[in-house]
Structure I
Amino acid sequence: MAIKITDECINCGACEPECPNNAIYEGGVDWAIADGTGVKGDFKMMNGTVVDADKRFPPISDDIYYIVPNKCTECQGFHEEPQCAAVCPVDCCVPDEMYQETVEELLEKKERLHL
């Protein structure tokens with residue numbers, strides 16, 4: 001499953017540079033699949049829709065840092081644990097129960113993000 005940032009976030013920004021998939025954004029900032037990844041052209045989202053990797057999406061949160069589930073791999077293939085959770089001083093990076101994925105699915109997503 002992806003990681004999410006809860007409302008307890010203090011906006012310290014410690015998590016953002018730790019993400020190997022560039023899945024973490026500051027509140028209020030638009031995001032795209034292509035940001036910090038190797039994806040070009042079409043990308044299949046978790047819900048099956050296909051989008052242009054450069055398409056900008058509105059922020060998931062305006063007030064706190066947020067994680068894009070379509071880009072989060074829980075650091076599988078990079079680290080032994082999610083780095084956002086490892087560095088968060090208030091423990092607000094937690095599993096997002098809305099996105100249940102196996103390790104194999106997370107590794108496949110990693111491969112698609114880093115061609």
Structure II
Amino acid sequence: MLYRIAELADWHQAQQTGFFASADLAAEGFIHCSERLQVVETARRYYAGRVEVVLLEWDEDILAESGVRVKREWVASRQQYFAHVFAPVPLRAVRRVWAFSVPGNGTAVLPADI
């Protein structure tokens with residue numbers, strides 16, 4: 001599974017269009033994603049103080065079946081590989097969605113059932 005902390009507006013748009021896309025897809029050509037063990041640090045770095053976001057869980061097998069390319073690329077600033085998704089994500093690949101908020105100090109907590 002892959003995880004994406006998403007803006008509510010992007011999630012609402014996905015429910016209208018059937019595909020999740022975000023500003024990073026348009027700007028960089030891919031959607032940034034995290035593995036489960038990377039979500040908390042991603043939240044701390046980029047989403048501190050955000051209460052209007054959701055955490056999306058994507059099934060990587062369904063992405064592949066849908067022809068959506070996923071590539072793990074080295075991110076030097078994090079010293080880890082991160083999954084990059086090179087197309088809009090069809091809603092059928094979304095397995096679970098959680099309301100997610102990140103306190104101002106960045107100490108996010110993963111949902112208990114993740």
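Derivation of every value follows stated rules applied to the coordinates shown; laboratory data play no part. Only a predicted model underlies this, so the values are computations on that prediction, with no experimental measurement involved. Cβ atoms are built from the backbone, for glycine too; each structure is taken alone.
Below are the figures for this structure:
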| quantity | calculated |
| --- | --- |
| Among I, II, which structure scores highest (criterion: mean count of other Cβ atoms within 10 Å over residues 15-22) | I |
| Winner on distance in nm of label points 7 Å out along Cα→Cβ at positions 7 and 103 once structures I, II are ranked, highest first | I |
| Origin of the derived value 1.4 (distance in nm of label points 7 Å out along Cα→Cβ at positions 23 and 95; candidates I, II) | I |
| Among I, II, structure where relative contact order in percent (Cα under 8 Å, 6 or more apart) as derived comes to 40 | I |
| Source structure (of I, II) for helix-only ellipticity at 222 nm (-39500 (n - 2.57) for each DSSP H run of 4 or more, over all residues; to 500), computed value -7000 | II |
